[in-house]
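Here, each number is a calculation from the coordinates, and none is a lab measurement. Fair warning: this is a prediction, and the values are worked out from it, not measured in the lab. Cβ atoms are built from the backbone, for glycine too; each structure is taken alone.
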Structure 1
Amino acid sequence: VRNLPDGRVEAVFEGDADTIDRMIRSCRSGPPAARVSDVTIEDGVHQGLSGFEIRR
């Protein structure tokens, strides 16, 4: 998940279909202070992601 310079947010998810569907639903609503105007979904190649890293 990362914030893009133009204000959009980009996220990459891997997992079973039910888990990804839940993540997409969560993205559509966003956190309380957010205004979500659109969610674009693109299928990609499975990369075998296994972790989460916070970069500052």
Structure 2
Amino acid sequence: MPDADKQKEAKLFSEDIPAKAPVFSIKGSSQLDWGMKNRLARVFDPATGRTVMLAVDHG
């Protein structure tokens, strides 16, 4: 039998409490992978949420 002295306290999990996702600065992108968040963070300014997109015609 396991020792009763070294038991850890159980964590409280419940179906009623939803898991909290860390907030990302771009709306709707909290569930994306790390790579996509990394790319978006380089395009969008986290402080303002704005970006500058330059259209270039290579033709």
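So the values come out like this:
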read-out: Source structure (of 1, 2) for P(r) over Cα pairs in 5 Å bins from 0, in percent, computed value 4, 14, 26, 27, 19, 9, 1; value: 1
read-out: Answer label among 1, 2 for the case where helix-only ellipticity at 222 nm (-39500 (n - 2.57) for each DSSP H run of 4 or more, over all residues; to 500), calculated from the coordinates, equals -5000; value: 2
read-out: Among 1, 2, which structure scores highest (criterion: distance in nm of label points 7 Å out along Cα→Cβ at positions 17 and 33); value: 1
